Structure I
Amino acid sequence: MHWTTLSDAEIFAGWNEPPKVSYEEAVVGQARLIIARQSNGKAVIERLISPYASDYLRPDWQPGMPFYG
């Protein structure tokens with residue numbers, strides 16, 4: 001239960017709508033980065049696919065990091 005002056009429609013607006021995210025793929029050398037671009041234009045690394053273990057240790061390629069490219 002919550003106590004507020006807002007109506008339920010205002011509080012739960014957009015509750016059932018999934019976030020609008022588009023996925024892109026960027027190739028950097030031998031690595032593939034799966035990028036999630038949100039509706040506000042912000043791009044975040046979602047996944048890294050690489051044959052080299054050292055790529056997974058790069059802090060700038062970790063999932064959740066912003067992608068500028």
Structure II
Amino acid sequence: MLDSIFEPGVTGVSPFAIMLSLYLAYYVHNDARNHNNPRALLWAFATFMAWIIFLPLYWYKNMRGRKS
């Protein structure tokens with residue numbers, strides 16, 4: 001049963017990868033919106049499409065110098 005979420009589905013991508021991309025895009029969008037980034041939706045879309053590239057790029061560009 002657990003193996004089926006890692007197998008490619010109808011789209012050729014595993015459901016696990018789609019859910020991971022959705023979650024990361026949701027996180028990036030909320031973080032960017034909470035910090036008044038005017039391109040929050042663009043960052044979220046880019047993260048959904050290629051999170052392995054845009055998530056570290058978002059963190060590098062927007063998290064530097066941010067106080068907790």
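A short reminder: the numbers here are calculations on the coordinates, not readings from a lab. None of these values were measured; they are calculated from a predicted model.
Below are the figures for this structure:
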{"quantity": "Structure responsible for -1500, with helix-only ellipticity at 222 nm (-39500 (n - 2.57) for each DSSP H run of 4 or more, over all residues; to 500) calculated and labels I, II on offer", "calculated": "I"}
{"quantity": "Among I, II, which structure scores highest (criterion: percent of Cα pairs over 18 Å apart)", "calculated": "I"}
